[in-house]
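Below: a set of structures, written as structure tokens.
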Structure 1
Amino acid sequence: MGAKPAYRDRPAVEVDVLDALVDRAGEGMTVLELRAAVGADIDHIESALSELKADGLIVVSDDNGTVRIRPADTVVPDPTTDADPAEPSLLEILRDRLGL
């Protein structure tokens, strides 16, 4: 799904981190899971996390001794109102396939 378009003008690593976190917003991610999901070295990921935390775009919590990182609610798009206009809807895809 990815982060809301309003947050896509940030540096690439920050956008990649936000996208990964939005994809797993419910359970959150550890730093190691982020490292596996984002194509950047740990130093760049740490810098991105620091900036995102300072801007209030992520929430860090301690879940039974494991640090979990989640996106702030403002970053997660609402599928009913924040649909990406660049992505065709299911109806549009069917119309194209059927030639209607």
Structure 2
Amino acid sequence: MPVVEGYAETARAARYVEQLSSHFGHEPGGMKVLASEPGQLVVDLGGATWSLRADPAGLTLRVESADASLLTRLSARVAERVEQIGRRDGLTVHWQPATSS
């Protein structure tokens, strides 16, 4: 299954995971939280799964989809959303192909 992983450096990663957990708890656009615990979040994006984990230095993101073109589109939307909520901190998501699936 095609997978991309990303990272955004921030000292406030746990806060962003909490904020996104709250946002996706309302199921915007049919997206559903599959798992949520402090510092971690897994969201069904409809055709892809997005995992988000906080660590002391930043956010680790992972998007998986059986459809490579959908993966490209949804990972761009994920990055856009993370960067939008982190604009004050200048968050930037850097994607790369996953090293393992």
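Where a number appears in this text, it was derived from the coordinates with a stated rule and is not lab data. All of these numbers come straight from a predicted model, not from anything done at the bench. Cβ atoms are built from the backbone, for glycine too; each structure is taken alone.
Side notes on the structure shown:
- When helix-only ellipticity at 222 nm (-39500 (n - 2.57) for each DSSP H run of 4 or more, over all residues; to 500) is computed across structures 1, 2, the figure -9500 traces back to 2.
- Among candidates 1, 2, the computation of mean count of other Cβ atoms within 10 Å over residues 15-22 that gave 21.9 used structure 1.
- With mean count of other Cβ atoms within 10 Å over residues 31-38 derived as 16.0, matching label from 1, 2: 1
- Read-out mean count of other Cβ atoms within 10 Å over residues 47-54, computed value 16.5, structure in 1, 2: 1
- Winner on distance in nm of label points 7 Å out along Cα→Cβ at positions 7 and 23 once structures 1, 2 are ranked, highest first: 2
- If semi-axes √(5λ) of the Cα gyration tensor in Å is computed and equals 19, 16, 12, the structure in 1, 2: 2
- Source structure (of 1, 2) for relative contact order in percent (Cα under 8 Å, 6 or more apart), computed value 36: 2
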